[in-house]
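Multiple structures follow.
Values quoted throughout were computed directly from the atomic coordinates according to the rules given, and no laboratory measurement underlies them. Because the structure is a prediction, the values reported are computed rather than measured. Cβ atoms are built from the backbone, for glycine too; each structure is taken alone.
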Structure P
Amino acid sequence: MLDINLFREEKGNNPEIIRESQRRRFANVEIVDEVIKLDKEWRQRQFELESLRKDFNKINKLVAQLRIKGEDATEMIKNTDDNKKSIAEKEVEVREALTQLNSKLETIGNLVHDSVPISNDEANNAVIRTWGEKRTEPKLKNHVELVELLGIADTKKGSEIAGARGYYLKGDGVRLNQALINFGLDFLEKRGYTALQTPFFMRKDVMAKCAQLAQFDEELYKVTGEGDDKYLIATAEQPLCSYHIDDWIHPSQLPIRYAGYSSCFRKEAGSHGRDTLGIFRVHQFEKVEQFCLTTPNANDSWDMIEEMIKNSEDFYKMLNLPYQVVAIVSGALNDAAAKKYDLEAWFPSSQAYRELVSCSNCTDYQSRKLEIRYGQKKSNEQTKQYVHLLNSTLTATERTLCCILENYQKEDGVEVPEALQAFMGGKTFLPFKSKPAGETKGKKSKA
C-alpha cells in the first residue's frame, strides 16, 4: 500500500499526485479524499488517546506523592480508575479508525510511473521492441494438435481425474518441462540469482499482504484442514514476496536476486471459454520466476526492471522464439505495479503474439505492508524506509512448451531447441507418434 504520509499536505506532500495516478488507472479518484478524511479522524483519536495517557501518568505521580506524604489518595485513585476506563474506550476507537483507514488505503493503487502509456484499452499497449523471424507458412499446426500427435500429454485422462483443464504430462512432455525448469535455473544462476524452491501454500494472513482481494475469488484455491486457513499459491511471486517479511535489510545486502521455482495453482475463474483445450491455460503449472529487492534510492529499482526484462529476452533468444516486448497501459496495471512490461512470444498457428512473461516494478507498495524495511534497525527512527520489490516471469513452462512446439514443428515431428538438448539426454528431434487426422481420413481398414 501507499505511504500514508503522501496524503498529508502538512508534511509537505501533494495528494494531487495520488489523484492523478488514480486518473491514469481509470480508478476512483474521490477515494483519495476519503483517505485524507479518515486519516485526520484517526490522528485526532490518536491525539486524544495520548492526552489521556499523559493525564493517567500525571495522576499516578500525584498518587505516589500523596502516599509518600501519608495523605489520603482515595479520590485520586478513583480518578485513575476513571482514566483507565476512558483509555480502554479510546483505544477501541483508535483501532476501529485505523482499520477503516487501512481498508480504504489498500484499495488505492501504486503511483503510476510517468513512462507508462495512458489508456484503459490493452490494444494500446506500447510495443517497445521486437526480435526474431516469425514463421508465417499456411496450415501450421497449433499446440493442441501437436501435443496430441507427439503423445506428450493426456488431457482426456487429466480432465477425468482432475476436472476441466486437468492433464498428465507423459514421456517427452515430462522431459521437456523439466528441461525448461533446469535450463531456466541454470540461466539465472549464471546471472547471480539464488535459487529458492518455495512452499506451495501460504497462510491466509500472509497471502492477504501480497495478493489483491479479487485474487482470493478469481485465482486462489483454499486448502481445508485443521489450524489456520491456507491458500495454494497462484505464482511463485507470492511466497518470494513474503520471504523477508518483517526483516530489516542492510544496504550492503542489496540488490538481492532470487530465482524462484514452484508449482502454481489458479482457478482461472475469469477465463471461462478461453483456451479450454491443450495445456496453455491450466489450473496447475510450473514456473521459474525472477524476484529482486533493491534500495529505494535514486533509480535502483528502475534500472533493475530493465535488467530483469533483458534477462527474459535473452532467455527467449537462446530458445530462438520470436517475441515482442510491450509496456502495459495504465488501466491494465494491477494495484501493486507502478510499471509493467509483458514479453509476448509468436504463435505461428494463430499468427499472433501471446504473453509468456510479465515483469513489474512494485516499488515499496508490497514491502510496506509486509514490513520489509531498508537500512539498520534504529529504536528512535521516526521515518521508516522500505526496500523496492520487483518480479518477472522467466518461464511458465507449460506455456513456453506450447510456444516451442509451434515454432519448432516439422512435417513429421518437432525439433528440440539447441539450448534444451543437454537437458533432454541429447535428443534433438521428437517424432509424431500418431498421424495427423487429415492423413488418416478416407483410409479403409483391412478385413
Structure Q
Amino acid sequence: MGSCQKGVVVVNRVEVVAALLPLPEHRLALSNLDLLLPPFDVGILFCYNIEVGMKNEMMISMVKNGLSQVLVSFYSLAGEVVINHEGESEILCNNRGVDFLQASADVEVQHLDLYKPDGVYANFVPVKKQGVLSVQVTEMKCGGLVIGCSFDHRVADAYSINKFLVAWADMTRSNLSGGKSMALVSSPDYCHSLLHPRNPGHPVAVIDNFYMLVKAASSNLPQPPPLFHLQSRIYRIKARLISHLQSLAGHKRTKFEYFTALLWKLLAKASEEDQKRCKLGIVVNGRDYFRNSASVNHKSLENYFGNVLSVPYIDASVGELRSMPLSEIADEVHACVESASNGEHFRGLVDWVENHRPFQAMCKIFSFLPSDTEELAVLVSSGKNFSVTKMDFGWGRPSFGSFLFPWGDTTGFVMPMPSATDDGDWIVYMHLTEKHLDFLEKEAPRIFTPFAFISPLKVSKL
C-alpha cells in the first residue's frame, strides 16, 4: 500500500470486484415503490479499531473476497441502473461489478471528527461514479480500518442494504474460520410480483396528500433562500434519556415517536414566526403490512430486496407546536405513522404509481421549501434495524457505524440508529441548517450530545 500525507486520505488502488459466479445478463424492472425514489446515493460508514494481530493487506483481501462471494446472491448490486425504452429506470444485471477503492490515512480512527462528519464523508465514503454500489476501505494509523460504502437508493432501502451488509460480514468472517460461508447468506428475494398493482387498481385517495408528480412540482416550487445550506452532525443520546423521554408520555408511544415529537417541537421553537408552517415527514417500512395479505409470502417479503417505503407527513404552525404539550405532539406523530401502517395504504400506493406511469412521482414533503410561509421541512427515518453490532468481518465489531444522507436537498433529514456500543444508546445522524443544529444543542444539551469516541482524544479535521 502507498503512504499518505498527514491529514489527507490517499487512494492507492482502484479496482472492480465482480460476483464470483455471475448469472446470465438480464434486466430487472424496478417496482412501483422503487420508482418513487429520486436518483441519489446513500452513504454508510464503519470504523474499526483492530486489536487482533492481523495485517491490513490480509483484512482488505478478506473483505474483497467476501464481497465477490456475496454478490452472487445480491447480484443487483453488481449491476447498473439504466433507462428503458419507456423512459423508466431499471437494473441491468450484467455483473459490471463494484468499484473498490483501497486508501490510507495518517490519522487514528479515534481522532476522526464524526460529530461534524461532512469532511469524513467526503474522504472515507467513495463517490459512486458508476454501478449501484461503491466501496472504500481505508487503512488508518495504528492499524485501524474504515469501511465506507455508497449505494443507489433506487435499488434498495436501508432494510434491504442492511441484509446485504450483514451477509457480507458473515461471509467474510466464515471464510476466516474455514466454515461453509455460502450457507450463512439469507438469499434476497427479487420477485417484484410481490408488489404488483392490483387489477383493477384501487388507488387510495389519501395518497394524493402525500405524493405528487415531479412535473407538477417543478412548475410550482419556490426558490430556496440565498445561501441556504444544510450540514451534517452526529449525536449520541444516552439510553436512560431515551427511556425518560418515553416515560413522559406514560409509555403510550414508542421511543422513536416521542423522540420525533421532541425534535419537531424544538425545530418549531427555533423559529421566530408563529404563523409559519412546519412540516414533518416520517418514513414507514411497509413490509409488516404487506404480510397481512394472503397473496404475499411472509418469508419472501422479509427477504425482499428493494424499497418498501411510504412517507406520510404532518403539518402544524410554529405557534401550535410551541403551545402544544409534548405528549400531544407525540400523539400527532403516532397518528401520522398509523396513517400509512396498513396493507391497504401500501397496496393503494402501488396502484397510484401504476396509474401515473411513466411519469415520475415524488414525496410531497420534498416540495415544501423554506420561504416566507414555510419553515424547513424535515424527514425522519428510524434506523432501528441497522445491525451495526453484526458487522464483524473477523476482527471484531465496529466502534462506530452510521448511515449518512448528505443529499444536497432543501429538506432536512434525521435518522436515529442503535449505537455500536450495544448499550441502548442511540447514534443520531442529522442533516439540517446550522441554525437548527445549534439551537437543538443549546436548548437540549443533555439529549443532543456531540458524538465522540469514549476516550477524549484530540480530533483531526478531515
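Comparing structures P, Q by distance in nm of label points 7 Å out along Cα→Cβ at positions 28 and 196, which one has the largest value?
Top value of distance in nm of label points 7 Å out along Cα→Cβ at positions 28 and 196, among P, Q, belongs to structure P.
For which of P, Q does helix-only ellipticity at 222 nm (-39500 (n - 2.57) for each DSSP H run of 4 or more, over all residues; to 500), calculated from the coordinates, equal -12500?
Traced to structure P.
Can you rank P, Q by mean count of other Cβ atoms within 10 Å over residues 260-267 and just name the one with the largest value?
Q
On FRET efficiency 1/(1 + (r/R0)^6) of positions 132 and 348 (r between Cβ atoms, R0 = 25 Å, to 0.05), which of the structures labelled P, Q is highest?
P
Out of P, Q, which one gives 0.95 for FRET efficiency 1/(1 + (r/R0)^6) of positions 236 and 364 (r between Cβ atoms, R0 = 35 Å, to 0.05) as computed from the coordinates?
P
From P, Q, which structure was semi-axes √(5λ) of the Cα gyration tensor in Å = 34, 29, 20 calculated on?
Structure Q accounts for this read-out.
One of P, Q was used to calculate relative contact order in percent (Cα under 8 Å, 6 or more apart), giving 19; which?
P
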